[in-house]
Structure 1
Amino acid sequence: MNKLRKTLWAAAIVPLAIVWSVAASAQSYPNKPIKLIVTWNAGGSTDVIARLLAGPLGKALGQPVAVANRPGGGGSLGTQAALDAPRDGYTVLATTSGNHILTPLKNDVGYKFDDFEPIGQLVAATIILAVREDSPWKTLDDLVKAAKADPGKYTFGAVPNGMPNLTLNGLASAAGFEVVHIPQQGGAPGVTALLGGNVDMLPANAATVAANIKGGKLRGLAVFSSKRDAAFPDIPTAQEQGFAVFGSPFVGLAIAKGVPQEVLDKLRSALAKVANDQTFKDRTLKTATSITYLPADEFGKIWARDWNNYAPMLRK
């Protein structure tokens, strides 16, 4: 009888011990460094913003935040790595429209947008259509006329089915020209291809091409937003030039579902603190990135909106 009592007691106490352990861990969170996975190459726009964020976010959380690049598969490799990580809050995903919405809509990559919890949006990025400084195209109209005169002659670089890719396709459709897509593994490789003469044009997030535009190596022909970007006031919108084509990919933080609520709350609070800090905003603006922070609930609505908007286009 005593043995049975002991067995029943042990069976009852083990689950409680697990619950107490999880609760204690959440309350002491974080007590070790946090990994921030970037699903694109080093030097690209998402990597730039993640590295600018890592320092102040770590300070707000009281532990270092280390950026880890896991490119490949249209962003799916890094996204899956974040999904496979323990649900303890120590692996956070720097997520984008590409890896979070567009890639899983186009391919069976084993996850969907709602497998994650939103932490908050940082950026609704500006897409710039860039060409080399020695290009004969000085305006968007120059490019359109040349492309219409020689269908299929000119090339552009972009991650397949990413927002820049879809935006350039939208321009080609609206303007009635044909160009050849040369797939890239990220924004930074695309810049290298453009500078090296391997592609003729590059639709890319502003932060990806900012240094080379400001350095005089590249020229921006258009931005695909409703108004000019504050960091590039001299680059007109596509709409100003007669083409109502828009593209505004997001960058924000997410984490796999299943993380304790206390941990999620701490991450959301820390991100809000950093994103609303003027010093951080000023630093990001120097890289041609304007912070457009949204809290978790609004960011989650963006995920659902974009998923529903692009599903008919990509799920064929």
Structure 2
Amino acid sequence: MKKSLTDFQQLDLNLLKIFEALYIERNMTRAAHRLHLTPSAVSHAVKRLREHLDDPLFVRQSQRMQPTMLCESLAPALLENLAQLKHILQLREAFDPDTAQHQFRIGIHEALEKQLLPPLITQLSHRAPGMGLTSVGFRRRRMDKELSTGTIDLAIDVALPVTAPILHQPLMNDNFCVALRRDHPLLAGQSLTSEAYRQASHISVSHRSQGPAVEDISFQQQGLERRIACQCQSYVTALAIAASTDFLVTLPQSIARLLDDGRLRQLPLPISTPPLEIHLYWHKNSDSNPALSWLRKQIRTLV
């Protein structure tokens, strides 16, 4: 049934917060926890919103609440406008990290999470005890959408070709190195040559199901190829495999140092590649948000 303008003018805007939380979490219990409500209160609110919009909006599939086609069509603009409204209202608030209560959501991949999250959490616990942080994975091609809708507040990733309204700044540079087991046959020589590196078998680390890893993009630009014997999603797994095989792992030096358990040697990469640039990303709407400006500053001080 088609809704009139009067029906929508009578819509309780608090229901849109429920919509936002459930769309992000895809689970009634987690949405309730996010909003500090009971699951029954969230369920009742969703029922009212379904009546207003004359659509189920979310359909239960196993433990997840999957959005309907109408829900998917409404969500991007709705969440983006809610995020912008929240940022506008927060501009009027005096920000004091000692007393502020806020839950940040940072999009970051597993490799960087281990490196950056522990010191950041420690820093927050001392300087802003009322603030919490949730680390989540994200797809690079959806980063702009997730930032614009407030699904994530910030993202930390390799340098990406982004344009306004996504803003960014460099955080740090890193160089690649090669990790191999301490009794690897290649260590019999004086050094690891580029020819020996190319002829060896390699472990590629990537979250994507297909496509080259970051270092392979640089190799391909130089007309070089290497043999990928295995691909996995984690440097922890890749190094464990390298410790018991002749496979090589190419990874950022900072991550190699962080994960070093004494079983592997680290050698300079014998092929010239540009430094790996890590950037911090956020949406223009949150550029003046005092809480997020403060958080960005804390992240910059860590690196």
Structure 3
Amino acid sequence: MDIQALKKVSELDVFSLLVFKLIYETGFANFAAKELAVSAPKISRCLTSLRAIFNDELFFRRQQGLKPTPLAERLYQPVCQLCDMMSQIERVADDRLNHHQTPILHIAVSPSIITSVAIALSKLPRDVIGKVKLHSWQADTEELIYNGELDFGIGFETQDSHGLEAYPIANVTSLCVVGNINHPFWGSAENIKLEDIIQHPVVYLRCKGFNNRIDPLELYCQTHGLLLEDIECARKLEDWYWHILTMDSLAITICNEGSFAQQIPQLRVEKLPHHEFNKLNSVMAMPSYCLIERAEHYRRYSSNVKEMIINIVKSLLV
């Protein structure tokens, strides 16, 4: 190998090789950006650098996409071999790292079930699942998962999925009413009706993909011409609890999260009758909780860990 050729190879990096390989195989730079979870401008800069290194256009723009030049045709097999070698090196390095230290799993969870999920995870031995850090679902959670800053999420599928994969877990099939133990509402607790709940202040926990635009109770009242004078939205779980405790508000939540609320001395929880649940479900179908994740080759966790999380969520909802 002559000095100039060696210099060219030394200027290459693994990311550039992956960009070259993906563009060659698909013919589209935007596909490479999506697969590598980076911006289109970054792919463009990388392609410009590759062209400078090889002093060749490498890809011509055609109506059907980017077409390789003769040099790119000859480079493809060696580039594939280099990418395979780097993958092997990465696997060896990961195996060594995992042998000494189990990485922390970062999971985003809908605030409507995050407490219940945390309690369920705390009961598992550390050598079964390792350390797990839960993050309450936020407006940019899908983007964080897509960029690899979070491993995956448990929430509701939205239109902002960024090309992520969604695996349905379970639907909400029952709800509970939560309120201060001294709330006058409990005088009629034996026969709970939505029409009685709305006579009092109501607070609901905002969950993206479900009630971030309107809550089912609010929609039910609008649909049936009922007056709901006082309803507020809490964006954080702790605000939801404080509102119930200090503002004489009533709230409706899933039953498992309600059972946790019942452990707080000043709160009382009662199950919403099935016929009242159906009233809400008829105006806004209860959504399905989903496991939302990146493509398989980007995942840092095993299928066994994924299955354990899915089973935990199912046990909370079914």
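Read the figures in this text as sums done on the coordinates, not as results from a lab. Not measured: the values here are computed from a predicted model. Cβ atoms are built from the backbone, for glycine too; each structure is taken alone.
At-a-glance table
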{"read-out": "Structure from which 42 was derived, percent of Cα pairs over 34 Å apart, options 1, 2, 3", "value": "3"}
{"read-out": "Which of 1, 2, 3 leads on FRET efficiency 1/(1 + (r/R0)^6) of positions 27 and 259 (r between Cβ atoms, R0 = 25 Å, to 0.05), largest value", "value": "1"}
